[in-house]
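Colleague: So, here's a batch of structures to check.
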Structure 1
Amino acid sequence: MRTVFFGSPPAALPSLEALLRAGHSVELVVTQPARPAGRGLRPVPSAVGAFAAGRGLPVLESARIRTDAATAGRIRAAAADVHVVVAYGQIIPRDIHYPPRYHSLNVHFSLLPKYRGAAPVQWTVLNGDPETGVTVIELDDRMDEGDILAREPVAVRPRESAAALEGRLAAVGAGLLVRTLAAIDTVPRLPQDDAAASLAPKVRKEDGRVAWTETAAAVDRRILALADRPGVFTFFGGKRINLLRGRALEGPAAGEAAPGRIVAAGKDGLAVACGGGTVFLVETVRPAGRGAMSAHAFSLGTRLSPGDCLGS
């Protein structure tokens, strides 16, 4: 089957690879433009763009696909039977997503209609859901509201990070996509139940700020969900500290300590009082302008000790 593939981050790669392995012809790969990165701020292509170029596939970068007439023309010229969209990063207009014979299919990393939006995996972990999954839908003119062609549930592992879960969902989605394309002429289309829908909006940088008034379990989920991107942080002495790893402690509670107060400091890390009398152990941090280090090493250099308060 002739396809045009839309995708950008590493999570889209398994689906592109699966299409090629299954013998589908990828006529064009559409991806986000290269972005400056590193000390030299040199343009770095997206993961999908780099992979496609390495395989000799034609690559098209577009910053604004909704208004880019040249991009629309190249996509139409590819004369695909179907478009496949996986974590592309832009809303695709109707004059692009509808014309192919089988229109456009999207691999979405949740069990739609739950978690429509840009960050379903992160919100799954933030909310502590025990189960998520992958849904293949037919694109329509509204975000993640198209008819369902296939769904596959996936259990969330204990204390699984969003990055790890996304990797597993990407692999599941690749298989589900290929099986759906194989049955495309007979697979039923199931309208979504809008009454059961929920949203997973793009996560903002400020969403990574720890509120120590939350329980230790909630702080743990925030780090698991957002430490990879956009980052989880708190403050001490007016300086930002990124929190990379930690865990909720069982056993003795924080007692009368106010949320954010350090109740113990040692080689294991910094035990911080949280809401509901719970305690969170900060294990690894990255201070502003410095590399990752153990919370113990940071506390020695900063002279943090029990009684000090984070978050101020």
Structure 2
Amino acid sequence: MPQTIEVFGRVADNVERVIIGKRETVGLTLISLICEGHVLIEDVPGVGKTALVSAIAKSLDARFRRVQFTPDLLPSDITGFSLFNPKSGEFEYREGAVMCNILLADEINRTSPKTQSSLLEAMEEKQVTVDGITHTIPKPFLVLATENPVEYLGTHPLPEAQMDRFFMRVSLGYPDAAQENEILSTYRIENPLDALEAVASVDDILDAQRNVREIHVSPDVSGYIVSLVRATRANEYVLLGASPRGSLYLYRAAQAVALLSGRDYVVPDDVKKILLPVLAHRISLRPEARQKKVTAADILGAIVKGTRVPVK
């Protein structure tokens, strides 16, 4: 456990040499990594979405690939394809972009739904099937996808099935004045990303992923998680509530928060701390919620207040 905390801090510090003043978002992204989850980074242009992913990739001694999701991107660009070899007389598999440890799906909502859906099997099962043959993706495997939520021309909204496969949705947001001044100073001569070096290995991440699963979750806390998730399905403003996958991801995220807090057990506050980034994007709102300007964050806040907290 201490080794995982040390590795986490080392990577977070390294990323913060590039991403100024966004420790919480960096931490959430790294929590997803050690929980074997994928992250959707949703924010306006120019706040550092792509730089965040690149900094994480360079901080890890892992295989990284970047794909710009454009309208002409094909599913085979993602999954790979079979190519006939005239010398051997057989079809051979040619790797697609997913055959890596960290995949940056840049502006994921700019490609067609057909190409978006090519990621579904990879994100859920860590494998791709091409011409009936299954190919395993190396571990660890993390999809970090970016999208601009305010630009609609030429974009395709992610379907619910795709959204549900993202462990978290996070946002960087604009920096405050002091942070923006620090950005100007840091980037004055050169981009700090160019000098970034790896500070953790693939084995470090795999060890952290194993350690997270060893964190104890009592039946009371587990029941608390289920109660919170089930409440999203009964809210009057919710059209589609969080799925059982949401329960599992919230459970795993709470284990990670406990581990990074130096505990080998989960408490209700761990669940509350991670609730919003894990569940908010899994909730589809009814039209009346938008009319009354009720957000997923408002609903989750009310659910937390209305759900009994276990005392044990």
Structure 3
Amino acid sequence: MEKSNVASKSQAIVAEVEKVIVGKSDTVQMAVVTLLCNGHLLLEDIPGVGKTTLAKALAKSIGGEFRRIQFTPDLLPSDITGSSIYNQRTTEFEFRPGPIFGNIVLVDEINRATPKTQSSLLEAMEERQVTADGITHSLPTPFFVVATQNSVDMTGTYPLPEAQLDRFFARLSIGYPSRLEEAQILNDQQVSSPLDQVQTAVSLDELVALQAQVREMFVHETIRTYVVDVVRATRESNQLVMGSSPRGSLYLMRAAQAHAAVNGFDFVRPDDVKAVAPMVLAHRVLPRAELRARGSSTEAVVLNLLDTVPVPVLVA
């Protein structure tokens, strides 16, 4: 599979998702970048802006088995991973897989569940497996979690712990549509849902092949050093209590590879690193109290730090 095919296939996915997500091309493209990196996506925003719709459209565009888990305060870990049930006919315990066993799993309103239930996703997201009663069960391939959460200051939410946040490859927000875009949404959904028009753009086998191709994208040594310097800048910033871990460096490089591939390049550029840095790093850092008091976002901090890191010049 040629690199140009990565661009054409990924743009086909974007085109399908944009049938229902109006005027958010950058957000949709970054969601596809996350998918190509075999990562997991966290959508954080206020209710009603299209988080669940984006997840559903993305799932339909890549086919596979789709599962949805609605997180509520009374949800138990076994409701997600599954549990062993005694079979009276065979006199043995049988494992009944939970809804986590799917190719595309929508975890809706993840921060409405208790921390214990949130933590039940850790093994599944990191190891692609579930352990129940001492027995490990592998999850399907590919396995992609799209979680949505309301803003953390809203009633009835439990903030995700840092360990859980770090399992998400990227965090994105959709935001309000413009006046014209909102009018178009009303027109498109007056009679029927545009979700019914979303078609499968790539098969699961094609998706796995695309993910492998992205990993082979050429990364120059100076770009790898640039990635490290950007992440180290988060650790040295006086605006942050905690900077990004080495996992952030690895994910930043992979996201830059996917971004370059999606845009038709066969090598990673500094601009690719800059484009994906906010969605990869912002949820992996902790701001100081005075920064939160001013209402500044960690995405803004990451963008400001990018201006302070020297950009390498690639010579052909």
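Read-outs: derived from the displayed coordinates by stated rules, not from any lab. What you see is a predicted model, and the numbers here were worked out from it, not measured in a lab. Cβ atoms are built from the backbone, for glycine too; each structure is taken alone.
Colleague: Given 4.0 as the derived value for distance in nm of label points 7 Å out along Cα→Cβ at positions 99 and 163, which of the supplied structures 1, 2, 3 does it correspond to?
Modeller: 1
Colleague: By the measure distance in nm of label points 7 Å out along Cα→Cβ at positions 35 and 235, tell me the structure among 1, 2, 3 with the highest figure.
Modeller: 3
Colleague: Of the structures labelled 1, 2, 3, which one yields 3.3 when distance in nm of label points 7 Å out along Cα→Cβ at positions 171 and 195 is computed from its coordinates?
Modeller: 2
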